[in-house]
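In the part that follows, the structures are each spelled out as C-alpha cells.
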Structure I
Amino acid sequence: MFYFDEFNGYKILKSDYLKDINAFFTTKGQFPFNENLNKIGVRTVTPNQTHSDNIQIVDERDEYPATDSLIITKSHTLVYLRFADCTPIILYDKMKKIGAVTHAGWRGTAAGICVKTANKMQEELNCLPENIIALIGPAIGLCCYEVSSDVKEACLKTVSDRSGLYLEKNIDLKSINARQLEEAGIKKIDICPYCTSCNNDLFYSYRKENGTQERHYAALML
C-alpha cells in the first residue's frame, strides 16, 4: 500500500512493501537531489532518458546517455529518473540488496523494459525473481490514457493475459507493466493508485498540462 511521507522535508510517496528502504516517488516541486545529498556524501546519478529500452548498471561513470533504466549495486548512491505521465518502476532484491529504477512510457512498455531490467538483474547479478519486489508508481491511468490502436496493440501484445488492461481506446500502462512482471515470475508488486492526470495537483502530467517540461521523480538509494 502506498502512503505519503517526507524526505529531507519534501513530500514523497512510498510503499510499505519497501518501508525501510529509501525507495520513493516525489510530488510536484523542485526536489533538490544534488544540493542536499552531495553535502552528506551521497552520490546522485540520473540518466539521459530517451524512451528507449536501454539498461545500464551504475558504475563510476557520470553520464548514461540514451538510458531509461539504471541498476544500482553500491551503497551511498541514489539513482533518480524523471516522469510526467509515464510509468515509474522501482525493483529491489531484498536478499542481494540490489535495485533498479525504470522509466516505462508506452514505447518502453511495448519494449518490455521492466522485464528486461529484471532479467539483467538475474543474469548479471544473480538475483532471483522470487526475491524481487516491484513498486509501480504514479502514472497516467486507464481512466485518462487514450491511445491509437497501434499503440494499444504494441503494449498489449507483451502479455499473455490481457484481461482488465484496456478499454475501447484506453490502456492501463501501470497494470500492463505489472502483468509483464507477474508473467516473468515476480509476484510481490505494489501498484500506486494515483493517476497523474486526475491528480495533477500532486504530480506533473504531460497530457493534462499541455506538454509541460516539469517532472517528478522516482528514486532509490541503497
Structure II
Amino acid sequence: MTDLRKTGRSAVKRMKERGIYDRKQVNEILDAGFMCHVAYTIDDHPYCTPTLFWRSGDHVYWHGSSVSRFLKQAVGAPACLTVTHVDGFVMARSAFNHSMNYRSVMLFGRVEEVTGEAKSEQLKVMVEQLFPGRWDELRPVTDKEINATTVLRMAIDEGSAKVRAGDPSDNKADYELPIWAGVIPLSMAPGELVPDPANLPGVEVPAHLRGFTLPDDRD
C-alpha cells in the first residue's frame, strides 16, 4: 500500500474519517472517470480548467491545443487536479443533515509535458481507454495533428481521496419524526446513439460502440 500523504495539504481535514490515501483505491476512483479539473496559477491569477483526463501507470494525463497559453505556462508549474463522481443525494430529516454520496480525488504535483513517441502512445491510450477498439478503426493520426496537440501529465505521488457513502446521518431525536429520509441514487449513462447525417450509406455502428458503457460501469 502506498500512502499519498506527503505534506499537510494532502490530509483530509473536514470529515477526516472519509479520507483515503491508499494508492490502489485512488486509482480506482480515477479510472472510473474521464473528466477532471486542473487548477494552477498563471501571472499571479488562479485558473481552473475542466478537461478530459486518463490514467496510465503512475501518472494522470490530459491534453489540449499546442497554442494554448495555459498549457504552455503550466509546464513545470505546481498544479492541483481533482476528479469527482456524484453517486446520490442524501435526504435527511433536517435540511442541515442533507448531503451527497460521492467519490473524489485531489492530487498535487508539477506538470510535465509529454513529447516524442510517448506523446503519440498516450493519445492512443486516451482513445482506447474511453472507447476500447476504436483507435484501429480510425484513419491514422497525422504528424500535423500530433504537433497541434499538447499532452501533459502529473505524477500520482501526493494527494488523497474523499468518499461519502450510505444512509443519512440525523440527529438522534429526529429519527422519531414522520419524515421520509433516504438516498436518491444518481448515475450517468450513455443514451441512444445518434448517427452523423454525413455518414456514408451502409456505414453501420461499429461493434465496439454497440452496448457502449462508461468506465464506471465496466467490469
Structure III
Amino acid sequence: MFSVILARPENSENIGLVARAMKNTGFKDLRLAGIKNLKDKAFKTAVHAEDILKDARRYPDLDAALADLHVVFAATAKARTNFLSLTFEDALDKMRAYPPSMRIGLLFGNERTGLTSEEMRHSNFRFTIPQASRQPSYNLAAAVLLTLFPLVHSPLPVPARATAKPLPRKDQDECIRRILEILKARRFMHETNQAHVTEMIHDLFGRLAMTDRDRRLLLAIFYKGSASRANKKGV
C-alpha cells in the first residue's frame, strides 16, 4: 500500500491538486504533516477527489505521519551531500518490487523550500525526477503525479523469494537514535561533526530498510563494542 505524505505544504490549491492526482491514479491515503486545517481552496482544485481530502489524515509532525510505514521514499529536487539519491527509474524499481503488504510512503516537501535535512533523515531512500536543467523544480502536484503514474501503468512482478518486512519507521528511527547515542558517548561524535555524522548514519542505516533481525544485530554489535571499550578502561 502506498501513502502520499506532504510535509508542511503551504499552498491549499496544491493540496487539492495532489488529491486529484491521487484520484486519477487510484491512490487514496493522503497524509498531511505540519498543518491543522484544510482551506476551501483545496476543495476547489480537488475536482472529483473531495473524498480523498476529507479522509486525509493530519499530523502535528513528520514523525507521527511516518510512524507506521515500513519504507519511505523522499523526493528531492537537488542532490544532498550526506544522502545518496537514486535515479527515478531505480527508485520506481525498488517501490514496485515490494509486496503489497508493505506500507510504503512517498514523501514530498514544502513547495518553496523542499525537504529539510532533518526531514530527509526520516526516509529510507531519496530520488529525483528527471527534468530540463534550466527548470529548478516541479510543481508539487506534478511531482506527485509523475511518481504515481508509472506505479500504476508499469508494475513489476513481486519477487518470488519472500523477504522480511522492515520495521515501522518509528522503530527504525529509535534504533538509529540509540546508535547515535552510543557514538556520542564514545566521543566519535562531537560538536564539530555531529550534524554531518548524524545525516550519514541516517542515510546508511535508512537504506538498510531495517528489519527486526537487523535491529537486534546492530544493537548487539554497538552495545557489545561499547561494553568492551568500558571494560578495557576499567569502568
If mean count of other Cβ atoms within 10 Å over residues 57-64 comes out at 18.4 when worked out from the coordinates, which of I, II, III was used?
II
Computed 2.2 for distance in nm of label points 7 Å out along Cα→Cβ at positions 25 and 185 - originating structure among I, II, III
II
Across I, II, III, percent of Cα pairs over 25 Å apart reaches its greatest value in structure II
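No lab work stands behind these numbers, since they all come straight from the coordinates. Only a predicted model underlies this, so the values are computations on that prediction, with no experimental measurement involved. Cβ atoms are built from the backbone, for glycine too; each structure is taken alone.
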